[in-house]
1. Among the shown structures P, Q, from which was the value 6.1 of mean projected area of the Cα convex hull in nm² calculated?
2. P, Q: which one has helix-only ellipticity at 222 nm (-39500 (n - 2.57) for each DSSP H run of 4 or more, over all residues; to 500), as calculated, at -10500?
3. For FRET efficiency 1/(1 + (r/R0)^6) of positions 41 and 73 (r between Cβ atoms, R0 = 30 Å, to 0.05), which of P, Q scores largest?
4. Upon calculation of distance in nm of label points 7 Å out along Cα→Cβ at positions 17 and 49 from the atomic coordinates, which of the structures P, Q produces 4.9?
Structure P
Amino acid sequence: MALRSFIVTVDPFSDPVSVMQFVEYKSAVLGWWHHIPGTFIVITELDIKTLTRRLFKIIGENSFFVPEIDLKQADGYLPQAAWDWFKRREREGVASAADAHS
């Protein structure tokens, strides 16, 4: 299966701890990044529908948004560690959960 990158944005009034547990402990999440509150970048082999269904089981009726992204086409103002993670992800093709930043 191909690796895919998604942004998971959760309602700030939902339970971000549950989302953090999802990205840290689910074997389907091969890498993740979290420098902005309520926003996670998730690396997985799951398709968007499966990822969304699994998140819904955790988040429930709280609002969340999951678009697929291309990390090669990213820009903004973030700590250098974030850009290093993106470059490493692009170079290596996958990041481990141990490589995640919060």
Structure Q
Amino acid sequence: METQINRLKEAIEKMSEECESLRNKEALSQDESRKLQRQLRELREDNSTVQQKEMEAVAKKNELEKQLELVEAENILVIIISHFHCMYYVIKIYTSRPKMI
């Protein structure tokens, strides 16, 4: 009977140790889960920030492309006006010369 009591005490002690081990594992798992959830939240926030910056960059790029188109159109206009001015002066000089018979 005493042997049986000792065996039962040992079994209870072993089960208690196993329960404590499982509690520790559970606590570690919960800590890891909280850590991963925090990391996921931070990554989502980072992703949101990056997406916002990307949208701003695309908008700025589009704005700069429009400005470039305007500058190119202005340059073409300046070239055309310069050519007309040159032609005007050439015609003026040509028509103001005395005519030779």
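The numbers here are math on the coordinates, done by the rules we state, and not lab data. None of the values given here were measured: they were computed from a predicted structure. Cβ atoms are built from the backbone, for glycine too; each structure is taken alone.
1. Checking each candidate, the match is P.
2. P
3. P
4. Numbers: P: 3.4; Q: 4.9.
Here the read-out was taken from Q.
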